[in-house]
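Quick heads-up: structures coming right below.
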Structure P
């Protein structure tokens with residue numbers, strides 16, 4: 001896990017919720033110092049921006065439902081809308097029991113993608 005002091009600007013309660021969400025998921029661990037994230041086979045599954053907002057990668061078949069159900073938006077970073085990433089509302093992140101099935105779907109979706117080649 002990333003060290004607590006390395007994630008400056010992100011509330012520890014939010015990081016703890018993110019860690020609870022990740023806990024027990026095989027092959028998944030929180031990485032990143034300034035920007036905590038999870039990845040599998042070279043593809044990101046989720047990441048947290050510097051303010052503690054979580055972006056979750058979801059398959060096209062479920063992202064619209066997630067956006068409607070939780071009244072949220074697609075994630076935008078550096079002026080680019082990321083069509084596969086939904087912003088997770090703060091109250092949902094704290095409710096890891098409700099969020100966990102979506103996180104599991106994110107992992108399953110990324111597992112279905114062709115692994116990226118490792119850099120040499």
Structure Q
């Protein structure tokens with residue numbers, strides 16, 4: 001049995017499925033509407049939708065003969081939470097790199113001239 005995060009990441013690994021989710025972020029759509037921009041068969045789109053549904057990223061309902069698909073955001077929120085821990089690490093690393101690069105590009109500060117004692 002695969003955990004939910006692994007299913008989400010696996011579903012998002014395919015560019016067609018990511019494009020389908022992007023379309024669904026604009027609102028519900030039928031299978032035909034989702035298939036329209038792709039040069040693949042309806043059965044192939046249906047297989048992609050099954051993967052997304054199994055991962056909990058979409059739901060399909062029935063309205064007469066139509067089966068509209070809708071985006072379910074909870075798995076994406078969970079993924080964002082998981083990534084958030086790493087985002088904090090990377091942002092801190094980027095801040096340190098930025099500070100270092102600024103330090104490297106600044107001209108050296110002038111050194112005070114030491115006046116020697118005369119005998």
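Work out which structure the value -11000 belongs to, where helix-only ellipticity at 222 nm (-39500 (n - 2.57) for each DSSP H run of 4 or more, over all residues; to 500) was derived from one of P, Q. Don't skip to the answer; put the middle values down first.
Values: P: -11000; Q: -18500.
Traced to structure P.
Given a value of 41, 37, 33 for Cα extents along the principal axes in Å, point me to the structure among P, Q it was derived from.
Values: P: 41, 37, 33; Q: 106, 32, 21.
Answer by label: P.
To which of P, Q does the computed value 3.9 (mean projected area of the Cα convex hull in nm², for residues 35-82 alone) belong? Going label by label, the one that fits is P. Taking FRET efficiency 1/(1 + (r/R0)^6) of positions 43 and 107 (r between Cβ atoms, R0 = 41 Å, to 0.05) from the coordinates of each of P, Q, which one would give 0.05? The correct label is Q.
The numbers here are math on the coordinates, done by the rules we state, and not lab data. No experiment lies behind these values; they were computed from the predicted model shown. Cβ atoms are built from the backbone, for glycine too; each structure is taken alone.
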